[in-house]
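Dropping the structures in below, format is structure tokens.
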Structure P
Amino acid sequence: MAPDPLTPYGNRPMVTPIVNAVNYEYLSFEVLRQITDGEIDGYTYHRDDNPTVREVERKIAALEGAEDCVVCTSGMAACTMVYLTYLKVGDHLIIFHDTYGANYKVSLILERLGVEITWLNADEADKIGEHIRPTTRMIFLETPSNPLCKIIDIAAVRKAADAVTAMVVVDNTFATPYHQNPLTLGADLVVHSATKALGGHNDLMAGAIAGTKEHYNRLWFTRQAIGTTLDAYSAFLLDRGLKTFELRAKAIARSAQTVAEFLAEHTKVSRLSFPGLASHPDHAVAASQMHRGFGGMLAFDVGEDEEDAKRFIAALQTIYHAVSLGATESLICIPYLTTMLYLPPERRTTFGIGRNTVRLSIGIEPAEILIKDIKQALACVAQGVTLDG
């Protein structure tokens, strides 16, 4: 039998090798049979599996306390794979408005396929039982939510879902497995945009779905069928990012708490949402289901209108005006103009987003540097200074 590509000489390399092979030579028909029957680990074709991808899947599964994990080409590919694997004509899906905006586009496709969808506000999660039907097959949620950092009680949703044995799927991208493990709280599956904190360096796109081995097998079938297997080089970058993930998550959470406490006292900031503040309406729930801090995401309103928010962002010198999150650099955006563009204008504001709402993703910069930058930018708002941003 050919040697394991990860240990080609019997001694394991310090970094996961990038195995770019699309296909593999079979040593015998018996080995081919054993691979295709699942009796032994082996590889035949990249769309089926890849040793570099498989290595990172095992590591993400361990972080989430899952039996296994399927990695794919993007966070939205992960969400779409979940929908396509478990929903069919006539099924009912409950999803929350306050989730990444691209889910709205996927929902239009699902509705064309005959799936019925109910959209709820995250602050209505405690009444979710009123919306569950006999045909409800899945509840999909993010907590903390994107972009308003609302908190949903995962265990309470699990209890409501049990009435009809519906699946509970949690997007854990904002929280990360450093702060929250939804599977231990009753979720069936955890999804990630691994592009974000797991990768952490703005240099790859990937998605991940963690759960039981049975779920892995079903999701693997979908991935193999539709061709969303991650390429080996991106898997290598993701593996590299995971090496520093916990260090980054710890530093980010510490800085985010400090920055949030500063913002809470500023007169030009309102509706600040950070689950680590006692003033957050769901702080108690967050404290019960999150650990080692509350992540690195904040949402708040700047000034009075969209122009104030633009003025604030244009004046920033350390924090980058960019979408995405969970990176080494601090990033900020106006969701109404970016991440929520997928939604019709009238739907962007129904669940609490304002035109002057900003989403801030804290990076690994020292908190004092970030506060200094934010402070001078808010001064520009107070003074009505107009900058070319």
Structure Q
Amino acid sequence: MLTVDDAIGRLLLHAGLRVSTEEISLADALGRVLAADMHAGIDVPPADNSAMDGYAIRHVDGSDPNQPLPISQRIAAGHPGVNLQAATAARIFTGAEIPAGADTVVMQENCTEIEGSVLIRELPPRGENVRARGQDVVKGQNMLPRGQRLRAQDMGLLASQGVSRVSVRKRLRVAVLSTGDELVEPGTATGPGKIYNSNRYTLLGLLRGWGFEVVDLGIVADRVDAITQAMQQAAALADVVVSSGGVSVGEEDHVKDVVASLGSIDLWRIAVRPGKPFAFGHVEGTPFLGLPGNPVSVFVTLLIIGRPYLFACQGIESWVLNPARQKALFSRRGNRREEYLRVRSTAAGLELFPSQSSGVLMSTSWGDGLVRQCIDEDILEGEPVDFLPFSMLS
């Protein structure tokens, strides 16, 4: 069996950008992936401006606390002033441009107005409360790199440059299907031997949360002909195919054999718990990720192994995880597979869910992250461990 790192490395060797570009409105760009570096076209702010409501002065003129300075002008944001006369002050408001000649802003709380003049009771250091031109962004600076998923703050940054449209990667189209004659959809009645299809909704949530377009093919019967037809349809409709179930070694596990007959199986079985029977291959030229059938295995393998590959296909370049180190409130012996434990972070440390079975989906809703337990690593209570918050993986 491959280690998790080896499996991810092998997948990334097969990964390549599978989407083209499009130009969209900045207002619609949340979560989209930049197709090119974004360089600043202007300085922000475009001129020195005031960080406070107060008085703009020449620092040298404010050295005498007993000498009031005549107020020569009033400057509000959006209304530039004129050159500041020596030995005068300009009443100025937050965001307003600093007039030529001024070099310091005294906050109004440290001043007293007296019949058209201002007495400076506390002189700040020279340059205080002045936001310099280009303090935020300098013209020509690479603000956002190609491959970055745009967040709300990134949209604001681009807007500060006057950008209204942005070039992004088209959304990766991922076909999703579930196999298993035991599966029924929520909203319908179950019967003996039947269970509700939770995997479909876990996959839809993760993939859409990552910004992908999903082609939902629902449940496919455990028959070679049905799986073959569904796989061919998925390969024709999508950039990547993701299935759950049918990739283990049971007599009713047909997915892996069907994929091999339609293309290739390039990777199978990983030393990971949960999720050992993870498969990767191609269906008529379209990449295929075959996830196990157990619900926690689906969740963990897509987060840890599938995510880097899918991000690379979308053109996202920042997929590498840097685990936090937190104290374990439990002990656990290591084993011959890398294990991902469902935990919850508390002020005291990380609590372990009582059951780590791959069928206990409740553990993923109860918890807020995973502890990575490396092969043969013993976890000792009170010692730090690698913690991957779900927020880091979303």
### Query
Any idea which of P, Q comes out highest on FRET efficiency 1/(1 + (r/R0)^6) of positions 221 and 245 (r between Cβ atoms, R0 = 30 Å, to 0.05)?
Q
### Entry that produces 22, 17, 13 once semi-axes √(5λ) of the Cα gyration tensor in Å, for residues 61-132 alone is calculated, selected from P, Q
P
### Task
Work out which structure the value 1.5 belongs to, where distance in nm of label points 7 Å out along Cα→Cβ at positions 325 and 349 was derived from one of P, Q.
Q
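Where does the value 1.38 come from, among P, Q, when Cα Rg over 2.2 N^0.38 Å, for residues 93-140 alone is the thing being computed?
Details: P: 1.11; Q: 1.38.
Answer for the origin of the read-out: Q.
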### Query
The value 15.0 for mean count of other Cβ atoms within 10 Å over residues 149-156 was derived from one model only; which of P, Q is it?
Q
## Note on the structure
Output 0.05 (FRET efficiency 1/(1 + (r/R0)^6) of positions 125 and 277 (r between Cβ atoms, R0 = 41 Å, to 0.05), calculated) maps, among P, Q, to structure Q
### Query
Which of P, Q yields 0.05 for FRET efficiency 1/(1 + (r/R0)^6) of positions 109 and 197 (r between Cβ atoms, R0 = 41 Å, to 0.05), as computed?
Q
### Message
Given 76, 51, 35 as the derived value for Cα extents along the principal axes in Å, which of the supplied structures P, Q does it correspond to?
### Response
P
### Which of P, Q leads on distance in nm of label points 7 Å out along Cα→Cβ at positions 309 and 333, largest value
Q
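To test your reading of the models, identify which of P, Q gives -11000 for helix-only ellipticity at 222 nm (-39500 (n - 2.57) for each DSSP H run of 4 or more, over all residues; to 500) when calculated. Intermediate results must be reported in sequence, preceding the final value.
On the way: P: -11000; Q: -5500.
This figure was derived from P.
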### Query
For which of P, Q does mean count of other Cβ atoms within 10 Å over residues 181-188, calculated from the coordinates, equal 13.2?
Q
### Message
By the measure FRET efficiency 1/(1 + (r/R0)^6) of positions 37 and 357 (r between Cβ atoms, R0 = 41 Å, to 0.05), tell me the structure among P, Q with the highest figure.
### Response
Q
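Laboratory data are not the source of any read-out in this text; all were calculated from the coordinates shown. Note that the structure is predicted; figures quoted are calculated from it, not measured. Cβ atoms are built from the backbone, for glycine too; each structure is taken alone.
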